[in-house]
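Asks: Heads up, there are several structures right after this.
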Structure P
Amino acid sequence: MRSLKLVGTDVADIDVAQACMNHALTRVELENCDRVTDLSALATVPTLEEVHIRDCRRVRCFGPLGQTQTTLRKLVLSGTPVTKAQLRELTRLGQMELVVDNCGDDPKLERPAQSLVKSSIDMIREVAGRFKPEEIGVAFNGGKDSVVMMDLLECALGPEMLSRFCVFTLGASGREEFGEVVAFREAYLENHGLTGVKTDVSLSMKDGLAQLKESKGIALVFMGTRSSDSVHQKKSVEPTTAGWPEMLRACPVFHWGYEDIWGYILAYSLPFCILYKMGYTSLGLRGATAPNVLLRRGDGTFRPAWELHDDLEERNGREVNSS
């Protein structure tokens, strides 16, 4: 058997792709490869019979693996997360034995499609490659969309590169945030070894961004904005709106829907603010945000945010008087 084993955090997607140029391989093992996100290259090996993926926590794309090769008879996933959609695709032809062990909870949601995840990761790598690390900023407010964005950045570029960016939170013109959001954001940054910058709370978002551009020299900012959030932004990568500080903004989850966000968070066991468990589906400022009434149970409590299945009702509860 012509086999190959790649082990360790230094192994990246490009190493897997180069190894797969050997079209005589019959067995491939990957272990503790935290920089590997895409296994699509394995589908290009026409002789491949067996694949073992162990403790590769940042694998996000399997591509056509198991769908095009008639030789592949066994795929073992151990300690490697997988989504419901990916499981369905991997077993669609029914000719391959799939062994899944210690890969997290059963996926609760169908989305996101792995093509959506791959396009986001590819975009991050392409755009970030145009700038120096010290020119890149990341807007992190602690909401669900920014949590997914942060994970995509880590998968695409690695935690070491992310730590070189300016991770910041913009003030809100003196208005008060939820204490739960602040606590979650601080804990997230600490757990990921990141130092966050917060602009003066009295500044508007526009003025805070101008302050960061002047003091930090930011030319590119990654944001957790989705298309449903903005009437002005039309593309995932475009310059800031006229009148705002000039920089390029890149939004990895721009084309994602509400269920895509929660499907990703749950499939990959990402941390999130506790308010989402209490019926909040979109987090704004304290005093102007309430739980989503569509998630109210008969006893007055609320179901968690991921049980909302109508994207159009995500912001139900925003800009209300919750006192």
Structure Q
Amino acid sequence: MNFFKSIKELFPIILSVILFSCNNQDNVEIITGKFINRTSDTLNIMYYDGDKGKYEFVHSIYLKEDNSFTDTLTLDQGYYKLSSGKNSTSIFLQKGFNLNIAGKHLGDTIYYTGKGANENNYLIEKDFLDERIKEKQDFYYVSTLTEDEFLTLYDSLYKVQIELYNKHKNGFNEDFSFIEKEGIKLMKNHYIASFEEIKQYLSGDRNYKVSGSFPNPYTNLNLNDDRLLKLYIYKPVIDRYIHSTLGAERKSDSYILKYLDKLDEKISNPKIKEELAFDIGINRLKQVKNLKPVYSKLTSLISNEEYLNKIENAYNNIKRILPGEASPQFTCIDMN
């Protein structure tokens, strides 16, 4: 009886441990695996910083002597690069994923098993496809095409990409399926929106204009789902769309303020609005002549404390050198 009594008393504790373990796995990403050969002692996880235009280091996974590895991550849902030496591959991470990676090494064919495998095996195929078509996406190549040639090409590229997506989509989770499909459409829209400028600046014809029948890249553009912020191309497309709505006002001295007003009008999602406003504040505030109303508008669109502090610092630094403000204090140093 004492044995069964002890088990009965311990049962709530055992159950709590099991439930904690399950819940904990739902809040992390687990990556394990083993390579036949190694090209490096580490696997580095990199995240693309759209503001800096480059990949930034996030985390290292260390390989053991037998080339196996295991790690538990707490990264935000999104697209990353998994790199080893000179080799890299795309990877999508999400809380609850439990991925096992196998293959010769990262520069060779690898494959995933476990939760999240469907999404990431698709990304391996997508990387190979992107490598095959990248010459056709080069801006210099695009600048050599006529309007009809360009539209035919990008319809074909979209078709190939969406066919690959459709081949795998039944195994995707809801978020990844939505983000990935929208990303394929956004990339096509990005090139359509850029074509006129590509022709103007790279073909040498500064007066080039697309025809009246050229498609509108912003038709049915998703303006209010912040899951799309995980796509590095999303903010540039939305930014270009806002600019396109301002027309001749782009030459106005108060253009940045008009941009922020239009952003506030067109975008209802507060996070998307905040991200674009922050980008303007960091990158364009120094171009503003009438600083105070722009700063006031920025702070009305941003609630993130870290963002607000950075905007405030930028504002104060610019304000100190404006005409009519007190001159910065300098300290003279005797060099003798």
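Asks: Among the shown structures P, Q, from which was the value 0.65 of FRET efficiency 1/(1 + (r/R0)^6) of positions 77 and 277 (r between Cβ atoms, R0 = 25 Å, to 0.05) calculated?
Replies: Going through each structure in turn, the value belongs to Q.
Asks: Of the structures labelled P, Q, one was used to calculate distance in nm of label points 7 Å out along Cα→Cβ at positions 181 and 309, giving 4.1. Name it.
Replies: Q
Asks: Still on this structure, I have one more. One of P, Q was used to compute FRET efficiency 1/(1 + (r/R0)^6) of positions 61 and 133 (r between Cβ atoms, R0 = 30 Å, to 0.05), and the answer was 0.50. Which one was it?
Replies: Q
Asks: Given a value of 25.6, 93 for Rg and Dmax of the Cα atoms in Å, point me to the structure among P, Q it was derived from.
Replies: Structure of origin is Q.
Asks: Please state which of the structures P, Q yields -16000 when helix-only ellipticity at 222 nm (-39500 (n - 2.57) for each DSSP H run of 4 or more, over all residues; to 500) is computed from it.
Replies: Only structure Q yields this read-out.
Each value in this text was obtained by applying a stated rule to the coordinates, not by laboratory testing. Computed from a prediction, not measured in an experiment: that's the story for all the values here. Cβ atoms are built from the backbone, for glycine too; each structure is taken alone.
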